[in-house]
1. Can you rank P, Q by mean count of other Cβ atoms within 10 Å over residues 38-45 and just name the one with the largest value?
2. State the single structure among P, Q that was used to calculate mean count of other Cβ atoms within 10 Å over residues 134-141, giving 15.6.
3. Any idea which of P, Q comes out highest on FRET efficiency 1/(1 + (r/R0)^6) of positions 158 and 286 (r between Cβ atoms, R0 = 30 Å, to 0.05)?
4. Given a value of 1.6 for distance in nm of label points 7 Å out along Cα→Cβ at positions 14 and 102, point me to the structure among P, Q it was derived from.
5. Here helix-only ellipticity at 222 nm (-39500 (n - 2.57) for each DSSP H run of 4 or more, over all residues; to 500) has been calculated and equals -30000, so which of P, Q was it run on?
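Every number here is computed from the coordinates shown, using simple stated rules; none is lab data. The model shown is predicted, which means the values in this text are computed figures rather than measured ones. Cβ atoms are built from the backbone, for glycine too; each structure is taken alone.
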Structure P
Amino acid sequence: MTFAAGSLSWAGTQWVLVWLFARFAGGAEAVGQYSLVLAIATPIFVACHLGLRTVYLSLSETYRWSTYLTLRLGGILLGSLLVTLYFSFFVDVSVWLWGAVLLMKCADTYLDLGYAQMQRRGMLRQIGTLNLVNSSGTIALAILALWLVESVAAAILGSALVSWALVVVVQRAMVLRPAGDRSARTGYRRVLAAGVPTMISDSLAVVANYLPILLLARIADEAEVGVYTTAAFLLIFTHLSGSILSGIWITSFRLTFEIEGSHVMLRQSHRMATALIVIGLLAVPVVIAAGSPALQWVFGPEFGMTYAELTLLAVAALPIMPTYVYTVSLNVLNRFAVQAWVWALACGFGSGVSVLVMQLGATPMTVALSLALGISWGRSICVLLLVVTVPRRQSQEKGNLPEVRSLR
């Protein structure tokens, strides 16, 4: 329970930060600038994760912890270099803002792998507690920074300081040589081979989330980006929740798979996905009816949206959580590579939808929301088609086992 609360609290913290920036640091324009920096820095660092957390928790073979740690440190250095080069030469953004985001991303990237080891050792309660400390500390320092200097960069710097303090704590809790580590191989090539497809998938997932923001930054101003960010926080929160819960579900799904097989695990996935889609359908009318008044009441009068825009938003959010359920199943089955193709096809489908809507003369906000909707449903359809074919493939593989053994 503490693990789930702590993990989900970080998604809530992002919402609080956006609210603080909207109310006390410049309104929609400040939110838009912050969102644009995240839209650039986040995909870079996710790519530099190399998919190591998922591989460490899912890969059937055991390799040395130093292998994962070395690859993660290399990824942090590469990500820092790429972000610095990009913002130094291609985007006119305050160095204080992107520098603060860079510090935060470096710390969070290291924590991601440290938490993976703690989770594998069963330290879920400790991870949840650390996440709660991170969230509460971030909010407290952000409020203090905005009260003193009214600066978004100062608020993000406070978040970075909290994350770096947790790095020290996690480093002390980390076991540098886990049980069986000495007899294990280094396995750099195998870990990278499993991690690169996951890295591509994770990177495309983040790009898909931020692609509407990047598009709006090209066809509209920062204030419009800020309005989209606050409204689309429904999508961001749903994606974050799905990603966080995936880390919880993967242990249970893997145990079910190892004990009872893929068919039982997939039935479990279908039940969970059905329940989530029903809950989503019940929430759609609420989002459409109450969305604009709620946004204006929470963030300010400049954050209102039309019913048509809210309909696109609600429909885009509907399949996200069920899709994450099936994604966990594919991870447990070590089908990492197919998910990269899923995200690529989803981004392509969403881009096609947005181009079509743009040609019809729609507003920039409608174009961005259409892009989000196309990506969301494109991904959902692809993942569902993959999951439906898994039982047949598993049966064929099992049916071939006796022949292979007899040939030997």
Structure Q
Amino acid sequence: MGEIEIYNRNSRIPTFLIFLAITVSSYNIDIGFSLKPYMIVITLLTILRFSNLRFYRLTSFETLMFVFYIYYCSTGLLAKYPEYSIRLIMGIIIVLVSYIIFKDTLSRISVQNIEKVILYVGIIFNVISLLLYIIGIYKLGFHLTGNQIQSYGVVIDRNEPRLIGTFSDPNIFSVCNFIFFYYYLTHLKVKWSKLGLFLATTTILLTLSRGAILAILFGILIFFISSKLKTKIKLVIIGLLFIIGTLQFANYFLGINVLDMITSRFESSASDNGSGRLDLWEHGMILFESNPFFGIGLFNFRPYNMSEFGSSLYMHNTFLEVLTESGVIGITLYLSMFILLFISLYKGRLKDSNMTYLFLTLCSMTVLFTSLSMIINEVFFLFVALSWRYLLEAKSNYNK
């Protein structure tokens, strides 16, 4: 992997800026494409460090990641809608370059300082998101009816106020928050972690996201099963207190019965086909059958969906989207990358318990990816870079 070279404490600032910028990605500038805050930070870091950038040998999961995205881009050569493919190719180039800068930045700071950044950025992110949610509800005059009405940090979705915070989608918000949630959950002895966990629990519940809640429950179940009895008891007590606290907060200050809303959303799953996702997945499988080996071409599902089925929606399933657009070859590469990352983090957490939150985050991300399109989202690439940094630290300590 390479050797670690830790710089002075000021190296914490670039890491802090990257994490903070990614949590406010929805606040972007349209210049033909969405210029996001993290892109500005990455550009500045690249300019400042151009002559001093460090490149590390790729791990097995990184190699598969790069091979997959190169292959994925090549499927656009024969795509029916090349203009769509070109747009995503540009996006892939941006996130892969960003990934290299993420690695360089994280390699200049100790793991202990990275965790301090996660601790503080997570609290800032969740506090701002909660405030934006409350302001949005007040601006709407507590008239929480309608569909796809957005106000600050809330979106009214089929008469339900869903928290989006600093993002534009409650599910993407949850994916980003998984990193913070599981860090707090597995580091409860660290000062401010209990506050962070309460805030993260509150905001995730307020998204009313069925996928996010199921993903969190899956991750917590894995953590619960693998924990000692004392930790299990503490987990149950803290979990109940935080959930009750969240429900009381929402009911007292906002007049919102979160429990009823969540229950209603799960009960409606059968009647609304998972918000129409089952129909989209069926469309994807029909398109996959037309070209099973190489797929229909990257980022071509949406135009195909419009022309063949009269729907302008995305797939809302990352794995099915990869299968449909890049075929059996693409999904094999993509799943292999995930499997190797899972194995690396699972082995890593056995040697270093501090890595547990990364393994649990990946578990929840994988679950939510089955109901969300996240092929090139910057949150996932930052997470992979973060995983690489911990694995690099573990290998360095092992070789000492």
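1. Comparing P, Q, the top value of mean count of other Cβ atoms within 10 Å over residues 38-45 belongs to P.
2. Details: P: 19.0; Q: 15.6.
This value belongs to structure Q.
3. Values: P: 0.30; Q: 0.65.
Going through P, Q one by one, FRET efficiency 1/(1 + (r/R0)^6) of positions 158 and 286 (r between Cβ atoms, R0 = 30 Å, to 0.05) is largest in Q.
4. Details: P: 2.2; Q: 1.6.
Source structure for this number: Q.
5. Details: P: -30000; Q: -23000.
The read-out was computed on structure P.
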